[in-house]
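Asker: Pasting the structures in now, so scroll down.
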Structure I
Amino acid sequence: MTAAGDRGIFENAIAAERPDFQPPRGVTGITVPHHLLAADLIARGFWAASANDYDRVILLSPDHFRAVHGRFATTRDNVGTVFGTIETDTAAVDRLLADPALFEEVNLAHEHGIHSVAPFVRHFFPHAKIVPVVASVSTTSKDWERAVEALGPLVTERTLVVQSTDYSHYRSLGEAIRRDQESIGIIAAQNPSAVARLLQPTHLDSRAAQFIQLRLQAAEGARPVVIANRNSADYAGSKSSTTSYVVTAFLRDPAAGSVLAYDDQTAVYFGGDVLLGRFLTSILSDEDALRSIANTVHAITRGAPLIVNLEGVILDQPVIGGSGQSHLMQKDLAGPILRRLGIVAAGLANNHSHDFGQLGFSETRRHLDRLGIRPLVAGQVVDLGDFRLVALNFVPGKELLGKPPQPPDARFVCDLAGDPPLIAFVHWGEEFTKVAGEEERNLASQLADCGVSAVIGGHSHQAAQEVEAVAGGALQGVYSVGNFLFDQSMPQSSGALVEARVFRQGTIAIRLVPIPNLFLSGRLTLEASAHDRGLK
């Protein structure tokens, strides 16, 4: 009996991965392995989609046994599994076969990219019909584009696109991890054009399936959440010739992806500019407004650690004669709020950290230390357990120590003692911009050369709208997270959180989660509270 015929493999994997959270709605696609050594990770992907109802499942697989003579193949045959037979969506298949130059019909009885995954389809979505699609290893990017055009009309609100893919093949464990990081970077950036530069099977066994999945999900407005990265060596296999596994879920609502939390990874969030003073003082002094802000943040982070850029100085009391526009925060107000929001580290590598000179900078560090919050000083590597973090600043400010050279140069990071994975939290760019300029792109490339896995930027008060893949995906970058809790209400200001997931083998996946203007929402709550108190 083959592994695909062993019902116990599937039942055990499904039971082992049953989540202790309610899976999210709005899942439009998943990427799972087909190597049944990692049956638990296949189950994880399907559990992530299990709260949804689907009429159709499009299953994308590589052609392992060269059964495809042309470009792509499908079949009208129903698919038998240990949980029962899956009916093929013959109308959809006929539509594909209407283009014989692109699709042919073949017998897929021996294609384990289909038959290792199909039992999970039958178990989780017993009433869905299947559209099997097998891609020849020799297809080109033009073929992939044509396949997207053919499959696109089949993707509806009730369609799940399942990409059956194993990643790095036949590499040593160390090289496999490096290749996985590159693949994850391209997935996180949702960059189909970069897929053609991946090596097959060094990075993955089907570039075609990866390209098609990314394109179909982008058309649906769905964003990726990488929820697993593991290697066959983790299952007691060889470390000299391995196979890697990456599991991804695609969701229409990025915030919903934070519920997908697992024991074999660590999630941390990065937020933008924080100034707990000036026009925010009255808002943060009101319990209703503060509760509203905290609830909004916790709905995304779900208690995970949060790292922010602290735009200013924390002092015991106001400075006599100080300007009302100064970036000053009082400890009695700022301290409880920082703790309440789950902030574990605060960036001091910015153009306002020395607004009150060296004394103000030292006082800020002292207050953060007392709160148990790590101060992130420019150019110093901080060990946060599962990863290292270095804060960098390229925007001059008052009495700023270590002003950046001209032109900005980040290559000194190569000499810092920061074991991988290393994340750079960078203050750079022009205000009220959401796209990196040439200077920031050059800096990101330098950081990639220094072994940095992810760059998360700030200063512009405007959030970027995408993750970018740098150096072939070896580095993932977000130009700006914009504002987190900052007293700006103009329409050009915006904010986002960046979730960084660190997997046990040291790879990282980042993603963007937009957030509302917390200053505005807090002000509205304050006004409503004042109105209610007036009525009483």
Structure II
Amino acid sequence: MRWQIVPAPVNEDLILKHERLAILVAALAAANLGVVATSAAATIPQQRSLDARIATLMAEFPAVERGRTGFQFIDLTNGTVLAERNAAEFFTPASNAKLYTTALGLVRLGLNYQFQTELRTTGPWRPGQATLTDLQLVGGGDPNLSGRVLPYAPDAKPGDALTPLRDLAKKLSDAGVNTITGDVAGVATRYPGDLYPDGWTIDDSIYDYGAPVSSLTFNDNSVSLKVYPSESGELANIETQPAVNPLLFLNQVITDDSDQAHVHVVRSPATNEVVLWGTIGTRAHAWEEDLAVTDPAAWTASALIAVLREQGITVRGQAVSQYESLNELGEGAETNHSGPAGTLLAVHQSAPLFEDITVTNKVSQNLHAEMLLREVGYVVHGIGTLSAGVDERTKFLNELGITPDGTGLALTDGSGLARQDLTTPESTVTLLRAMWDRPERETWIASLPIGGVDGTLEHRFKKIPGAARVHAKTGSIAHVNSLSGYIETKDHGWLAFSIMVNGTTAHDSEVRTFIDRLCALFIGD
């Protein structure tokens, strides 16, 4: 059934009375008698006009109309609901779930919280001692052991991913260490449990957006692959960043005389073997893909070995990894989880948390959201499990009046990649209103993509005037598109809004155009 808004019958006598009342109120206000002037006569036609424009817009997108659409727009000054539809119904939010996780992180951990990556050894060590029996690279949840440029800048090119590890290697060398006789272990026990949350599909684990969740993370646990042409008839060239990577490539891509690239990836989940096949033209641009690694702790340890050797430190062992399963924790672990053991040798401090929350929201970084949720669990409950993070998020949202009792939300991961995640536009707007009233407001809003300017909204809102007044988080998986955040309007000041569209057969671009144009109805108000 096509959804329509039918304007109510016009009562001319009522409007005339409203007009007379508005004149009287305005006169009292002008006389400085402390009465706030409002125009009820103007409000009714304005609302009727807005409802009609929304109905007209819906009719322009029949594929969207046949799906499920929910939205709510609220005036942040007075809490007035300006427009809503199915606002209390459940929708799959996709990456709008990151709003809940990053808000939790800001409130529970604070803007300037930092992560610490450590070098340790299990044996004794004193300053000036040249030889270590082993070396541990202990992950402290830093999501930016990489070449990422911080603070976030939309056009910044990433630097050398090995830079943070070189910082640690230099500190070790400066301490006088020149030989490691045993293995270098990547220790990722801070976040116990499965590397992949329940609800992620098996294909997700192949690509960077589904990279495994680990407290020791390097280069977002992914490798950037580039395929570019060689001579016609020859195998194409391939290149990876960083060069140190655990993936094994079987390259079967042939260079032809076209200007097109038709490259395909075949990779079984949980393996490092990648088969590339297809063609790429001599006049084609390079083909690129980001692929996830399967054992991030071992990979990070192997990268550390490479930079240790650059520093002139001899490593006789090999890279190994240490994780911790939930079964290994034992009774009482949820409230008493010990930190890393061994002798501390060197430390690398992360950037302040607010800088990574900006990255997480701007580019919709799944891995970072998952790590943040577990870090909250570690700090608040002493255990960095997914369940501890979810429990603390539930408590946080209960404080805002958003309850998981069938009326508010049902989120099972931190990023929104889990297919069983559910929330409502109304709950999302409640969260946005709560964050608007907090002291972190400016940092929070600044973390969101800006319409037509940066992040996942850089290429949205084309030809829509005032698009930069939209600050909002996107969300997109198969048959799901959402957008929630804030709009600075001319007449109503700042609005909080949430739009969720599920179950459409339309192409994502069509649904996103609908969402952008729905926001545009308010941008100019």
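Asker: FRET efficiency 1/(1 + (r/R0)^6) of positions 88 and 464 (r between Cβ atoms, R0 = 35 Å, to 0.05) was computed and gave 0.25; which structure, I, II, did it come from?
Answerer: Attributed to the structure labelled I.
Asker: Right, here's the next one. Of structures I, II, which gives 0.45 when FRET efficiency 1/(1 + (r/R0)^6) of positions 64 and 376 (r between Cβ atoms, R0 = 35 Å, to 0.05) is computed from the coordinates?
Answerer: II
Asker: Assuming 0.25 is FRET efficiency 1/(1 + (r/R0)^6) of positions 264 and 360 (r between Cβ atoms, R0 = 35 Å, to 0.05) as calculated from a single structure, say which of I, II it is.
Answerer: Comparing all candidates, it corresponds to I.
Asker: In terms of distance in nm of label points 7 Å out along Cα→Cβ at positions 216 and 240, which of structures I, II is highest?
Answerer: Across I, II, distance in nm of label points 7 Å out along Cα→Cβ at positions 216 and 240 peaks for I.
Asker: Have a look at I, II and say which one yields 93, 60, 40 for Cα extents along the principal axes in Å, as calculated.
Answerer: It traces back to II.
Asker: Comparing relative contact order in percent (Cα under 8 Å, 6 or more apart) across structures I, II, which is largest?
Answerer: Once relative contact order in percent (Cα under 8 Å, 6 or more apart) is tallied for I, II, the winner is II.
Asker: Could you tell me which structure in I, II was used to calculate FRET efficiency 1/(1 + (r/R0)^6) of positions 136 and 392 (r between Cβ atoms, R0 = 41 Å, to 0.05) as 0.35?
Answerer: So the calculation was done on I.
Values in this text are rule-based calculations from the coordinates and carry no lab data. As the structure is a computational prediction, the values presented were derived from the model and not from experiment. Cβ atoms are built from the backbone, for glycine too; each structure is taken alone.
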